[in-house]
Each structure stands twice: as C-alpha cells, then as structure tokens.
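Listed next: structures, encoded as structure tokens.
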Structure I
Amino acid sequence: MKDSTQHLITFSTNDTLVDMIKKTAVSQNFTLINIADETAVGPTRIVAQREALGEKLSGQIGKLFEHITEWQPVLMIFDLDNTAVPWERWIPTLKTSPATRRFPILSVGATDELLAEAKRVGSNYTAQSNSFQENQAELIQKYARVPNFERLAASCEEPLSDLAKEGIELFNQGEFYKCHDALEEAWNLDKSPGRNLYRGILQIGIAYFQIERGNYRGGIKMLMRVRQWLDPLPNHCRGIDIADLRQNAEAVQNALSALGPDRIDEFDKSLFKPIIWSG
C-alpha cells in the first residue's frame, strides 16, 4: 500500500462539529482533513479548456479533484449548513466522476429540505444534525469504506494469469492500445480482490495511449482514476513492483499537468516506463 493513512474529509465551518468528528476519526485510525470553504481548496495545477460534468480539471473543483484522488478518502462528510462550500455543485460532480464516485458521501443538515436536496444531487447517506451528533461514531464506522488490506495481501500472493502476462508484455512493448483487451478479460475472469491490479494497469495503458494521440484531457482523466485501484495494493502484488508502477504513473501525470493541453506535443515519452515483474 502506498500510504497506510486513511483519510476522512469534512466540509464544515462548525469548529465544534469538526473537533467532535476529529476525535472519532482518531479513535477509528483515520486522519481528518477539513475543507471549510472554497478558498481552502486552492488553484489547480491542471489546465483544461471546456468541461462537462465529471472530472473537472480546472478551477477550484479541479483542485478538489486533485486532492480527493490523492487522499482516497474512506468517507466525505458535508455539513449542509456550511454555505461557504458549494455542495450543490461539488457533490454531483464528485459522484459522477469515475475517479471519485466510489468514495461515500454523508450529508448532515438541520432540515429535511436540505437533506432531500443533498440526496437528490448524489449524496449516498444523509443524517439530521442532532441525530448525527448523538450517533456520529457509529455512523462514521458504518459508512466509511475501508479496503480489506488482509484480503488484498492474500490475493496478491496468487500468480498472474496468462492473460495478464500477455497484456503486460504488450504494455512493455509500448502497445498501449493492444494491451487493453487481454487485461480487461483477465479482470473479468478474476473474481478476487487482486483483480484491481489488472484494472489499474489497463487504465495506465489507456492514459499513455491517449497521451500518444495528443489527448491531454483523456490522459489526465485516466491517470486520476488509476489511484483508486493501485493505492490499496501492497508494494508487490503477483510478482509486479507496484510501488514502481505507481511512481511511474505519478511522474507521467505530473509532467503532463505541467505542460497542459497546448504543449502536450512536448511530452517526453521516455517517461513511459515498462512494468517491472517477475514472470
């Protein structure tokens, strides 16, 4: 696993509420991050032009996406009474992006109208403010989505499938488009938690293919999605050096982000490193 820290994210200006959640987070081995308002997000380093609902790559929501995909939160708690955060825009955007939609959202508010609206725009769970304050430890434990690291580690002791080996060989030959089919079939046939290894490699391959085609947005979007599959894995899985793979994908994303869409033709393709594995 890249980082053993499990993040719980709150969006609130209520210091009393945040302090209460922080104590619960610590007791459950989570690290709390609070985003009180839009300015706390900061400007994005990713450059984009026209955007639709989904992975927003520019502005404050773009920076939020960068943070969320980096933190991989076990739970996000929106304080609906916090008018400093545009949760009506942020929640549906987070819940429609393949990079972030798996992360659960719990919305807490004082009125049924606020809770109904939060549910409508995509919140997974809602709770009345008073009820949440009385039962927040149980609710956080109930709704937090924590990977089963023991099962992942056990699954990573299994061998690579022949289809996965075929896909990785094509990846290492620079055949980023052709590697897709073998890795997707390997993922479909494997029902164990370790199957996400194949999805992660597959999506890196798609990202590299998009970069080769000069598709900046396509490359960035796929790289943002990869972390949810690779970050929970141990540093070695089924003979593959996962730590090296994550590092290489991150280097590609950083270099691509620095260039932006207008300079993608300057991207250094030597950053496309082969996957280290023992076959």
Structure II
Amino acid sequence: MSIRTVLVCGAGLMGHGIAQVCAVTGHDVFLFEPDRSRSEAGLARIAGNLDRAVQKGRMTAEDRTAALSRIRIADALGAAVAQSDLAVEAVFEDEAVKRSLFAELDQRAPEHTILASNTSSISITRLAASVRPPRRSQFVGMHFFSPVPVMPLIELVRGAETSDRTEADIRELAAALGKQVIVSKDRPGFIVNRILMPLLVEAMLAYEEGLGTLEDIDAGVRLGLNHPMGPLELADFIGLDVCLHVMEVLYEGFHESRFAPPPILRQLVDAGYLGQKSGRGFYTYPRPQKG
C-alpha cells in the first residue's frame, strides 16, 4: 500500500516535526490536537522552520508554500483518520493516554489504515492490545528522533502481531521521507534507548559523585568519544522527565542497576527542572555563548 495521507496526533516537539517531513516530501497531512490552539502553534513552528530553510537556500519559496498547503488542522479526529492511510501517535509517554487514543482511532479508521506509535520505550504489543484483533497486524512502532527534520533515523518496532506487509509499507514511507530504518524487537527501550540510557545514567552518577564538572563530563564524551553532544546536555535536550520515564521502563523490564534512574535525576524532575523546555535542568537556559 502506498501511504499518501498521514494523520499526526500531537503537534508538540515530535508531532510537528513528523508533520513537517511528511508534508515536505509530498504527503497530505492532518495535524490533530484536542485543543486547536496547540495545533495552530505546531503549524506556526513548521512555518517558521520552512521560512528558515528558504532563507538558507535549502528550499524555494514555492516549495515552502506547497508544503504548508498540504497540512490541514483537524478539528475532528474521526473525520481526519477516515481519510488517512497512516495515523501516527506522537503524544506524551503515558501508556493510558496512548491506549485510549488508539482505541478511538481503531473504531474510526478504514480497514486499510496503519496505526503507528512514536513511543520511545512503551511496548508496542501492549499498545496494540488497545485495538481490535484484526487491526493488530497493522500496528507498528515508528520511533522518530528529535529534531525530526534533521535526524535521519526511524526505529521500526514490530509488535507480536505486526505483519511483514506493514513493515514493508513503513519502510517505503521512510524511504520517501529520506530516513533510514532500523528494526527492533519489542523489548524495553528498543535498540537506541537501551544503549543510550545507561550512558546517561553513568554520566549523571559521575556528576553526582563529584567526578567532574558538568562541562568536563560533557566535553569528555564530545571530544573523547566524538559524540556531537555531551550526555548531560543531551538529557536536557531530550527532557529530564522523558529520560526518567524511559529509565523507569527499562528498570522495570530488566531490574538491572545500569538502568536505575539516579537520585539527582529524580530530584531535578521533582523540582520542575526538566531541561531546555523548562529553562533549567542540569544547565540553565539560555546558555552563555561560547567564546
């Protein structure tokens, strides 16, 4: 099946990015939030991103206008999914919220529609249990990475009943979006976060124990391991609440200390210091410009 129309549920950091890359590559997009003002804010962010792309010579003004014309704000979830070949969920990492959304999508979507979750850690098989059995072969994990227009990876996660046809359809779409696919079994944290989170845990413990300053720990990883961003900077960028949630999922799944959230992370989240999005995490934002 060729995917032509995509419904993106959630217009935040991930959702608006997914909508943008789909529209830029010629797909029709519905953008849905229960609160229309949030959809409008997501669309405004997309317009700003495309404006900057035009200014930098990465796309023409005509292509910008065409991409924006392909995005429609959906006021009614049912009407939008009824016209969609794929519905991508990109809401907060709350399993109950996701399951409720998928149950509603399943009731309203045509038989051919694929349902995909952008979850970074929650079991795809458990999420698929929220839809009727005939739909479960068309349920898949489609984990994008932030910022979506820049990061070239999609982590495709197969649930217990995900079909080969569904995987092939998502691979075809990913190629059209200019993304590379890796396939993960449905295990806690999938591939990327299972590898990443122990690194973040160790960096946080090293800082907590006074092994080095924030700056030195991050510089050690950037310069010594050739990473584009240090682990504590990265945690702030991801969102400390998101990191905490993923670590909890991993620890619950494996019961191994390498995944246990460090006390300092819980303290920061309890204080409302969630990273860049709240203006403070391990660092305070905006950070001073490096000389």
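So if we calculate mean count of other Cβ atoms within 10 Å over residues 66-73 for every structure here (I, II), which label has the highest result? Intermediate results must be reported in sequence, preceding the final value.
Values: I: 19.9; II: 17.4.
Greatest value across I, II: structure I.
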Please state which of the structures I, II yields 19.4 when mean count of other Cβ atoms within 10 Å over residues 178-185 is computed from it.
-> I
Can you say which of I, II returns 17 when relative contact order in percent (Cα under 8 Å, 6 or more apart) is computed?
-> I
Comparing structures I, II by mean count of other Cβ atoms within 10 Å over residues 162-169, which one has the largest value?
-> I
Structures I, II compared on distance in nm of label points 7 Å out along Cα→Cβ at positions 26 and 258: the greatest is II
Taking 21.0 as the value of mean count of other Cβ atoms within 10 Å over residues 90-97 derived from one of the structures shown (I, II), identify that structure.
-> I
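Could you tell me which structure in I, II was used to calculate Rg/Rh (Cα atoms, Kirkwood Rh) as 0.98?
II
FYI, it's all coordinate maths here, none of it is from the lab. These figures come from a predicted structure and were not determined experimentally. Cβ atoms are built from the backbone, for glycine too; each structure is taken alone.
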